[in-house]
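Next up, some structures in C-alpha cells.
Every read-out reported here was derived from the displayed coordinates using simple, explicitly stated rules and does not represent laboratory data. Computed from a prediction, not measured in an experiment: that's the story for all the values here. Cβ atoms are built from the backbone, for glycine too; each structure is taken alone.
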Structure 1
Amino acid sequence: MVKPSRSYRVFQGVNGVILTLVVAVTLYPFLNIIARSFSGERQIRAGEVTLWPKGFNLTTYKIVFQDSMFWRNYGNTVLYTVVATGVAMVLTTCYAYVLSKKHLKGRGFLVGIAVFTMFFTGGLIPNYVLITSLGLKNSVWAIALPNAISVFNLLVMKAFFESLPTELEEAAQIDGLSTYGILLRIVLPLSKAVVATMVLFYSVSFWNSWFSAFLYMDRTDLMPVTVYLRNLIQGATGGSNAGAGTDQLSQVAANIQAVTIVLTALPILCVYPFVQRYFVSGVMLGAVKG
C-alpha cells in the first residue's frame, strides 16, 4: 500500500477543517431555531438562546397541538403532497421518456415548449381565472395540476433516460414488450435513483407550498398546515385558541416562528434519510452524460 504524501495529508487536513466549518455554519441556524422553539419568552427577547433552550417552555407547542384545526390542516397537507407528487411523477416521467427518444418527430418543438415555460408564464390573474373557470377551486387539483411538471426535473429525467443503453430497450422490444411495458418493466427499475430524487424534490416543493392553497382555497378546513401556521404567525388564529391568556399569547408571539419552522421541516427531515443514498447519484446521473 502506497503511503500518502505529505502534501496529500495536508490537503486532507485542510479539507476536513473547511468541511467542518461548513457543516457548523449550516447546522447552527437550524439548531438555534430548535432551541428557540423550546425556550421561554424572556430568554428569547433577551437574546440568551444559542444552541440550548433557556427557560424551557412548551406553551406554543401545546396551543398548536390542542387546536383541532391544526391536525385537520396537517392531514390536508399530507393528502395534497401525496396526490400532487403522484400526479407530478406520472406526468414528468412520461414526458421525459418521450423526449429522450431522439428519433421522435417534433422532439425539438416539445422540448422548446417545456423550456419556454421556464421564462414566461401566463401571470397570476390569468391563472386564477383559468383555475376558477375549470371548477378546480377548493379541490386538491387546484394545487396538483398547475404545478404538475417542473421543467428542471423534466430535463434531469430526460438526460437520465438518454444515458440508459438503447440495446436494453431494443432487446425488450424484440421479446415483444410494448412501449409501456419497456417503460414499466425495464426503464423504471433501472431509474430508481433519479425517481427517488424527483419524488424528494416534488414532495418538498408541495409540502412547503402555501400560496396556491391560499389563493384557491376559500374554506379554512381545506387549507394546508403551512397556511394555518402562516395565519398563526400573523395573529389571525393565535387569539382564538382555547385557554390562550395574555402570558400565553406573549410566549406564542416570542417563538411562534421557530415552532412553525420545526413543525414544517420535521416530516421532510424524517423522510430524507431514506432517499439520501439515491439523491447524489440521481442528480449526477441525470445531469452528466458520458
Structure 2
Amino acid sequence: MPPIADAIAAFEANRSLLMGLAYRILGSRADAEDAVQDTFLKWSEADHATIDNAASWLTTACTRRCIDVLRSAHRSRVDYVGSWLPEPIHTAVDDMQAEHALLASSLGTAFLLMLERLTPKERAAYLLHEIFDRPYPEIASILDMQETACRKLVSRARENIEKTHVRHVTPRPQQEQLLAAFESAVLSGDTSGLAGLLAEDIALRADGGGKVTAVREVLHGKQRVLDFLAVMQRYWSDYRWVFMEINGSRGLSLEDDGGESAASVTFDYDDAGRVRDIFIMRNPDKLGRLHAPPIT
C-alpha cells in the first residue's frame, strides 16, 4: 500500500472531477460534498495495492454513492413546498472555447431540471457518457450492469433530454445585455426594455423551500412574468446586485449589508438567444454555498 500522502494526493488530483460529477447527478452542492467526502473515507480504507487506476476507482465509488443518495432524496423532492430548483453554484469563468462552453452548459439549471426526469442510473449513465466522455464498458462496470443494458440507459436518457434541450451557447455580450435590462426593469419598474429579450412562452420559477416568501406556482407567459418583475422593486431595490458566473452562465446574487445572499437569479435561453426560463433561488439552505470555490 502506498504511503498515506500518496493516497491523499491521488484523491486530490481527482477531487474536481468528482465534485463536478456528484453535483450534476445530485443537483445539490451540499449533497455532492458529502458524497465526495464519503468517497474519500472509502478510499482511505481501500487496499491501494490492488487498484490499478485511481481515477476509475474513485469515479465508480462516487457514482454509486451518488445513486444511493439520489434514491433517498427522491421522496423529499416529491413532497417539496413549491418549485424545487437545484442548488445554485459559482462556476468558473467560461473561456468560450466550444468544448468548455458545452461542459458549462451541463451545469445549467434548466439542464439539471431535465435530468430530474431520469432514473438515478439513467442520469449517471448519461452524464458519464455524454458529458464526461466515458466509454460504455467503463460505465457498465461502474453501474454493475451489462454493456448492452448500459447503452439502452443512455439511449433512453438521450431521447428524453435532447428532444427539449437546446445545445446552444448564448454569447457572453448577449447575457450581459440581458442582465443590464433585467436590473433596469426591476429597479425602475419599467419592463419595456426587457420585454423584447424574453421568449413569448417564458416561464419563471422560484424556490423558497417553504422557508421564505417566494411565488410557489410557475409563472408562464411573457406578460405574467413582466407583471411579476414590475412589482419586485419594492423587495429587491435595497439589496446589492452582484453579477457573477452561476451554473455555467451569467447570473446575479442579491446581497444584504452583511454580504449574505438573499436570492440568486439565473436564466436559460432559447436558440434565438431569448430568455425562456428565469430561475429565482430564495431558499436560504441553498444559498449559503454560493460563494464557495467554483465547480467545473
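Below are the figures for this structure:
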{"quantity": "Comparison of 1, 2 - label where Kirkwood radius over Cα pairs in Å is highest", "calculated": "1"}
{"quantity": "If percent of Cα pairs over 16 Å apart, for residues 91-146 alone is computed and equals 49, the structure in 1, 2", "calculated": "2"}
{"quantity": "Comparison of 1, 2 - label where relative contact order in percent (Cα under 8 Å, 6 or more apart) is highest", "calculated": "1"}
{"quantity": "Per Rg/Rh (Cα atoms, Kirkwood Rh), for residues 51-114 alone, the highest-valued of structures 1, 2", "calculated": "1"}
{"quantity": "Origin of the value -15500, where helix-only ellipticity at 222 nm (-39500 (n - 2.57) for each DSSP H run of 4 or more, over all residues; to 500) was derived from one of 1, 2", "calculated": "2"}
{"quantity": "FRET efficiency 1/(1 + (r/R0)^6) of positions 187 and 219 (r between Cβ atoms, R0 = 25 Å, to 0.05) - structure with the largest value, from 1, 2", "calculated": "2"}
{"quantity": "Ranking 1, 2 by volume of the Cα convex hull per residue in Å³, for residues 11-170 alone, the structure that comes out highest", "calculated": "1"}
